[in-house]
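Below: a set of structures, written as structure tokens.
Quick note: the coordinates plus some simple rules give every number you see, no bench work behind them. Everything numeric here is computed off the predicted structure, so don't read it as measured data. Cβ atoms are built from the backbone, for glycine too; each structure is taken alone.
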Structure P
Amino acid sequence: MKFKFLGTGGAFDIDYGNSAALVEFKDQTILLDCGFTVYPTLRKHQLTRGITYILLTHLHNDHTGSLANILLHCYYFNTHCRPTILYPDDDFRDELYEFLRFQLQKPEQYVDFAPLSEVPGIIALDTFGLHAEKLQSYAFIFEEEDGDRVVYSGDLGQPDALFAYLRGMPPKATTIYHDITFSEENIAHTYYKKLIPLAQDYQIYGYHCDPLKNPTDNPLPLVFNQPELMLPARLQEAVN
């Protein structure tokens, strides 16, 4: 299992790209979120062709703004490349369909939809209302049978439900990519000080932030500062 982040910024941190990743999981490539900066990033580096699945944490623009463009590009320019959108439940599938219908008219012409169970080893944790009021969102847990466990929080203002779920799983070395904010007033994301005590049991990396605002008392590593988790340096320079 391998994560390569295409961006690690929040909705307004365009210098760092919208938070999204390409995940190599069980010989498949999954695009995890696709905000408005993701399509040009994929195009620059010719990364659209290999996408097998698309997985979305929620429908905010900095997580879905490139979705229609990616699907149209694959349909018209990438022969034999037709991504499948994985959905955690039928209600979210319906929301996704309506979201795309306004842009594509007939989404089924450009993309397939499949339940998340089509790819064993991925758990969707329902985080409804924990990022924005009445908004459906999910955190995702990726687990190989005899290998790693990796968690992607999505946007999560309150981390308690996610960590309670993890504590109920069989003990295992776990890496968590968690959205983070350095402002206590920002209740849509998790304030970094809430995550510090949890890092005793998990390897936690912060993302969805401006790394230049990282306070000196934050011991949590940021994804942006981990070259092995990012696009190669020469590609990252092109993005920024």
Structure Q
Amino acid sequence: MNFNRTLNRSFNQLRNFEIIRNFTNQAAGSVLVKAGNTYVLCNASIVENVPDFVRKQVHCGWVTAEYSMLPCATKIRSNRESVFGKQTGRSQEIQRFIGRSIRSMFDLKLLGARTIHFDCDVIQADGGTRCASITGSCVAAFDAVNYLLDNNFINKNPICNHIAAISIGKSGSELLLDMDYLEDCNCDVDMNVVMDSQGKFVEVQATGEKSLLSRNDINAMLDLAEEGISKLINIQKECFS
């Protein structure tokens, strides 16, 4: 089977990927991520307190995330979740995924008794929004931590490594790296992978939506994810040079 990809991408080719740092002025870290036609604004804000469940741990900080799809991010307008006073189950699941991933970057004891909030707002959606949120938030995290270091709030860098996330799909016998919305909707198997710069897995989400996965499928998809994430981490590092 030959799967015709948008823009004639090869199966292991990323969409055009761009990271724009310092996108807004107020946040300690602010990044706009462009992954093809998916645009996500990732802002990191520092708050000098921690949640109650963290306060029991002496001098331990916290990292958390919020995720939102803006009303006109898709062709059909969606209502702002804040209007109804609660988030959808999808948004809650995604922001927990983002929060867990970003926390894996940190030695929270070195952060001190403060919280870094990551707000990930999808401006335009064309698949892979959660993965773009994680990859962009990683860069915003470095900028937020540099702010803490430069202003002597902390004296040691609490970040342990870079992380990035990517989607992989399987359509028939074809594997697809970094799917757009149409590819995601039509694939048989969907996987989201988060890895760090040392090649370790942070989280793997896989769903056999239209067909089941074999062990060989999983291994091949993880290999492809590792290839894509390595490229994304190189892009992250280049935006600091």
Structure R
Amino acid sequence: MTTHHEPMVSERDVPAAEAVRSSMRRAITAGRLRPGSRLVDQVLATEYAVSRNTVRDALKQLTMDGLVVSVRNAGSSVRALSAGDIHDIYTARRLLETGAIAQSSNAPDLLLQQMELAAASSEKHMQSGDWNNVGTSSLAFHQSVVRLAGSERLDAFFENLAAQLRLAFAVMPDESAFQVSWVGRDRDIADLILSGRRDEATAQLTDYLNESEAQLTDGVRAAVRTHAKLTNIERTS
């Protein structure tokens, strides 16, 4: 299996399984682990310099997070999302992100600055044609919007949601074509929040999420149909 992960667990004062879980979730959010990637406990144990039992505990946690699937006698792999998953994710996003915008007048300047920097990061990667990092930076931007609500629990929930969302990005046939349309809109939403025009920011974000959900739903359904056709061809050949 190709190495996709950080080589060692380095977080201090964190249980080893939780550190592996966090590292693998970051790898998913960054697009380094894609849907269907096999997760072999012995290989992961070597990469992270932990025991196989620690890896198995981390995989159980990631399964509960909706990021990994485990099948008896087939092992574990990174989860592929369904159209129903996409709808559920976007239902949560609408509540979290629009709610955070409504609370943004109480956000400290540091969080507002971090949101602006996240929008600028997406623009920078787009200019260099680094589409993988455009997607990662866009997720970081939306995470920074949620942080404006000032809730560590919501931040942690959205961090996992962002990893699930990245799995949906992976099915899009042309990542650059998918990502390019959102970068400028992230900037517009950031500018509206920073200028205190929260109602306009909420309206733009709602349109953004509706369109993004529709595109990803279509992409997931197309991927499922393609997979079914290929499987049928293999069975009949």
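Figure out for me which of the structures P, Q, R the number 2.6 belongs to, where distance in nm of label points 7 Å out along Cα→Cβ at positions 74 and 226 was derived from the coordinates. Label of the source structure: P. Could you tell me which structure in P, Q, R was used to calculate distance in nm of label points 7 Å out along Cα→Cβ at positions 98 and 130 as 2.4? Of the structures listed, the value fits P. If helix-only ellipticity at 222 nm (-39500 (n - 2.57) for each DSSP H run of 4 or more, over all residues; to 500) computes to -24000, which of P, Q, R did it come from? Answer by label: R.
Assign the value 21.8, calculated as mean count of other Cβ atoms within 10 Å over residues 50-57, to the correct structure from P, Q, R. Label of the originating structure: P. Thinking of P, Q, R, which structure, once distance in nm of label points 7 Å out along Cα→Cβ at positions 26 and 162 is computed, gives back 3.0? The correct label is Q.
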